[in-house]
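Computed from the coordinates by the stated procedures, all read-outs in this text should not be read as laboratory data. Just so it is clear, the structure is predicted and the values come from calculations on it, not from any experiment. Cβ atoms are built from the backbone, for glycine too; each structure is taken alone.
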Structure 1
Amino acid sequence: MKHRFKKHYTLEEANGLLPQIRLWLDRLNRLREELHRYEQRLSGLTEQGNDIGGETVNKWIRSLADTQELLAEFQKREIFIKDLERGLLDFPAIIGDKEVFLCWEQDEDAVEFWHDLETGFGGRERL
């Protein structure tokens, strides 16, 4: 049977990554807020016709680079961020002979749900 994903997580593997993932998600959400603040500041400067550069641009670029670095951690592990604000993630897995997603939300203590590849959060079922 051909699978869509190269990496498939066991429940133990997914749960074992949660402490690190929580740190990454917290950092991503802080960076998202920083980027929003910098973009608002930069937008105001460009509307006034100012030459923008210096510290604000450097911080904005650093935040973008940090965001890209963290997102790459998820991408190389084939862990899918479905909603960053909620901390909703999908881990490819095999249940029986079927390729599915283990589904986790940041306020949950552990991975306890799964859903088909096509159904998404609305199709979640308890493991």
Structure 2
Amino acid sequence: MKIQQSAENYLETIYMINKSKGSCRSIDIAKELGYSKPSVSIAMKNLRENGYIDVLGDGKIVLLESGLEIAVRLYKRHTMLTEFLTAIGVSASVASEDACRIEHILSEESIEKISNHLSSML
């Protein structure tokens, strides 16, 4: 099933918040992305209905297997692309922003070649 870029961004954000804070709620996502709470609530409903997340009774959002798989893949892409861009001289903030956009469109082949090239640079 093809997932939209916005949904991918939400899943990656949930993953990063859980990784850094230990738990994630809708308000955390709204703050991180600069979105309104109602917009995040609608997105969480869609992600839950499509089997990517679960929302616990206390409001904590957990990634289900399919959501976790997407989030981890994107997080790895983002991290690797940010490292690559900074290695070639792009500022850290611009590299992170660009990586966020690029991570959704590059093929697996391109990601693999960039990763291999980055490994050879280090």
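Out of 1, 2, which has the highest value for volume of the Cα convex hull per residue in Å³?
Numbers: 1: 127; 2: 110.
Checked 1, 2; max of volume of the Cα convex hull per residue in Å³ sits with 1.
For which of the structures 1, 2 does the calculation of helix-only ellipticity at 222 nm (-39500 (n - 2.57) for each DSSP H run of 4 or more, over all residues; to 500) return -23000?
On the way: 1: -17000; 2: -23000.
Value -23000 for helix-only ellipticity at 222 nm (-39500 (n - 2.57) for each DSSP H run of 4 or more, over all residues; to 500) corresponds to 2 out of 1, 2.
Once mean projected area of the Cα convex hull in nm², for residues 16-79 alone is calculated for all of 1, 2, which comes out largest?
Values: 1: 4.7; 2: 4.4.
The maximum falls on structure 1.
Where is mean count of other Cβ atoms within 10 Å over residues 8-15 largest, in which of 1, 2? Don't skip to the end; give the middle numbers.
Numbers: 1: 16.0; 2: 22.0.
Top value of mean count of other Cβ atoms within 10 Å over residues 8-15 goes to structure 2.
Out of 1, 2, choose the structure whose coordinates give distance in nm of label points 7 Å out along Cα→Cβ at positions 40 and 72 equal to 3.0 when calculated. All intermediate terms of the calculation are to be shown ahead of the outcome.
Numbers: 1: 3.0; 2: 2.5.
Going label by label, the one that fits is 1.
Assuming 17.0 is mean count of other Cβ atoms within 10 Å over residues 64-71 as calculated from a single structure, say which of 1, 2 it is.
Details: 1: 14.1; 2: 17.0.
Working through the options, I get structure 2.
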